[in-house]
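See the structures that follow.
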Structure I
Amino acid sequence: MTAAITAILALLEQLLPLVLSTSNTTLVAGIIEMLTQLMPLIVQEVQTLAPAVKNIITALQADPTTTADQLVQLQALDKQCDDAFEAAAADTDAEVSGGAPTT
């Protein structure tokens, strides 16, 4: 499953310049919806997938056609990704130091 999500995110990252050059808020909304639906799976594999997700979020936030509502959604996705990454890092730290994972 991780390989499939990684491939989807990599393809999306490659297509972002084309998508954003069209100034199409419907496409931006579709990408946000896809990220929202994939987020539970991304959270499970956050250390592998977070960089791609963060790149997509950053690109969409920088697009001047992204609406205020879409920016709010992107900020929420960004926070969710950051929180999951921090939790995974804490679990890794706990395992390295001999403690139990926090999840």
Structure II
Amino acid sequence: MTARSTLVGALLWRYTHWLRYCYNGTVITYFSSWPEVYLDDPFWQYAGEVSYPVLGGNGLSYVRAYRQGAFCQYFPTVGCAWYRYPWVTIWAYGNGSWTATGAIN
């Protein structure tokens, strides 16, 4: 699942949350979660992870992985002018189904 920022159709940056998981038809047997960041504008910087709580997981019927990153619009004479906070939540289930949602705050 990806949250992205655009200006007049040009991609400025992209924040993707990946979730790899295994299941046996009933429960989650393995999961791993990580962010991927792409910057395509010299005036935006990735400022790191803000939050990444996990609910559920191995041996349970679900895993909920939430990640929130931080990007700042940076100008050399000013520093960070303002921040944007993309977030993505992924729910994965022991039957193999999943859902995801995300936005930018």
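Read-outs throughout are calculated quantities, based only on the coordinates presented, and are distinct from any laboratory measurement. Keep in mind the model is a prediction, meaning the values are calculated, not measured. Cβ atoms are built from the backbone, for glycine too; each structure is taken alone.
Of structures I, II, which gives 13.0 when mean count of other Cβ atoms within 10 Å over residues 14-21 is computed from the coordinates?
Derived from I, not from the others.
Upon calculation of helix-only ellipticity at 222 nm (-39500 (n - 2.57) for each DSSP H run of 4 or more, over all residues; to 500) from the atomic coordinates, which of the structures I, II produces 0?
Details: I: -29000; II: 0.
Going label by label, the one that fits is II.
Looking at structures I, II, which one was Rg and Dmax of the Cα atoms in Å calculated from, given that it came out as 15.0, 51?
Details: I: 15.0, 51; II: 16.0, 56.
Matching structure: I.
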